[in-house]
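Given below, in the form of structure tokens, are the structures.
Please treat every number below as a calculation from the coordinates, not as lab data. What you see is a predicted model; the values in this text were computed from it and never measured. Cβ atoms are built from the backbone, for glycine too; each structure is taken alone.
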Structure P
Amino acid sequence: MTEHIKTELAQGVLTIRMNREDKKNALTQAMYSALALAIDNAASNPEVRVLLLAGAPTAFTSGNDIQDFIKVPPMSEDSPVLLFMRALALFPKPVVAAVTGLAIGVGSTMLLHADLIYAGEGTRFQFPFVNLGICPEYAATYLLPRMMGHARASELTLFGEPFNAKKAQEYGLINEMLADADVEARALERARKLAGQAPNALRVTKKLLKRWGHSTVMDAIRVEAEHFGPMLKEPEAIEAFTAFVQKRKPDFSKFK
């Protein structure tokens, strides 16, 4: 692991913690690689019954580290980002997420691949892709409408506006909203309870719950990536990322 990805195994629960709070847990390529490795190792480790994803009080993750992302965009099938995406999407055991602070971009889309999600009342979710001149990723264009309906999915993705935990729960994105200080304890308690369940029964039940949309999810990850990569080089994205670095609002008025 790296200093920015920490793991701890106790009572059958492997906690993977994003640990870069000074940068709002913005994800770098090295962090994606470490996440993918930790998840793959957990899949084959019989001591791991449940995976718990966590961040910091102020940020689950604010998404990609923009500077790092611009330098090394995810253009290939073996990029660290896609390795992480596949590792989590294919993980055969229960995944619990404890979410507080910022959950932006991939910080929100990765939750679509968790099984149980507990979030703090102060959490801010966001799917800001269109605002950045790109399209959603991580099978969001398939899973969001399936989860909450087309109208609500369109609201969250086309406007790309932040929304709170109350709306996330109303829309079916999370299981439970709690006081921020109580989130990790609740998520860990639920993860430990799962760890005490019959392990094969858990794996088979999860497999069946995901089976009917599994091939579509994997296809969506691939197709979205095929659009996402080239869009990073197009003028809209260049304007959006330049504006982000310059701390100004992007101007899309000249584009058709």
Structure Q
Amino acid sequence: MNKLVNKGAAFVVGGSGGLGSAICRALAPDWEGVAIGYRSREAGAVNLAETLPNALATRCDLGDAASITASIAEAVERFGEVGTMVFASGVEIGQPFVSKISEDQWREVIETEIVGFTRVVSATLPIFRKQGHGNFVAVVSVANYAYPPGDALSSVPKAAIESLGRAIAKEEGRYGIRANMVAPGIIDAGLGSAFLKDLYSPEIWETQRRRIALQRFGEGNEIAEAVAFLASDRASYITGQTLIVDGGFSL
């Protein structure tokens, strides 16, 4: 039987997605509860909650600050405290080159990912300060360390999220608050899984696979375990860092 090692609940924004659901499952044994934040995949969130020992599916729309505040309040009411806020949400996008990206596409990812993350942070920080503890873990991208052409729509907002994560770590550490990031490589989960099936030819993906030191693509649970570690008290002296989980792709 697993022993709980962290106080309160884990809140996962984007918890109903392919990678988000893996993160929820990895967090569940270590926390008193898991809040699964979703925007449109209510059925998926509810079904996932039913498979976990103590979970709540709650609507958390990154485009609506009131929705974010209400969902976090619901989690606090249900579980007493929120010990970690995991940001694993993003826009479902293709991989256009910079020359092909429209202003509307930039606005969508900036509003959803960058501004959405700032809304989550603004709603969560007062709760963490009141508790005297708490941490953020944001899922970002290895593209900011080894850029693959066509990944700007994904990597640019993730770079901003990383920068904000470091700012939180520096400014809020005095209140017992940590912030860290996980940068996945090529992962066969969520949007990455769709890319592997539908984007580019098998020959191109085989070339990419050979670039990876471990000679394989990653799995959702491997990213989830990295998130669970940084969210836990096992990482109590780690803050402001980005853990690259890419099998050696960026070497």
Legend entry - Comparison of P, Q by mean count of other Cβ atoms within 10 Å over residues 83-90 - largest value held by: Q
Legend entry - When distance in nm of label points 7 Å out along Cα→Cβ at positions 187 and 211 is computed for each of P, Q, the largest belongs to: P
Legend entry - Among P, Q, structure where Rg and Dmax of the Cα atoms in Å, for residues 35-138 alone as derived comes to 14.0, 43: P
Inset, instruction - Given a value of 22.4 for mean count of other Cβ atoms within 10 Å over residues 91-98, point me to the structure among P, Q it was derived from. - result: P
Legend entry - Of the structures P, Q, the one that 17.5, 58 was derived from, the read-out being Rg and Dmax of the Cα atoms in Å: P
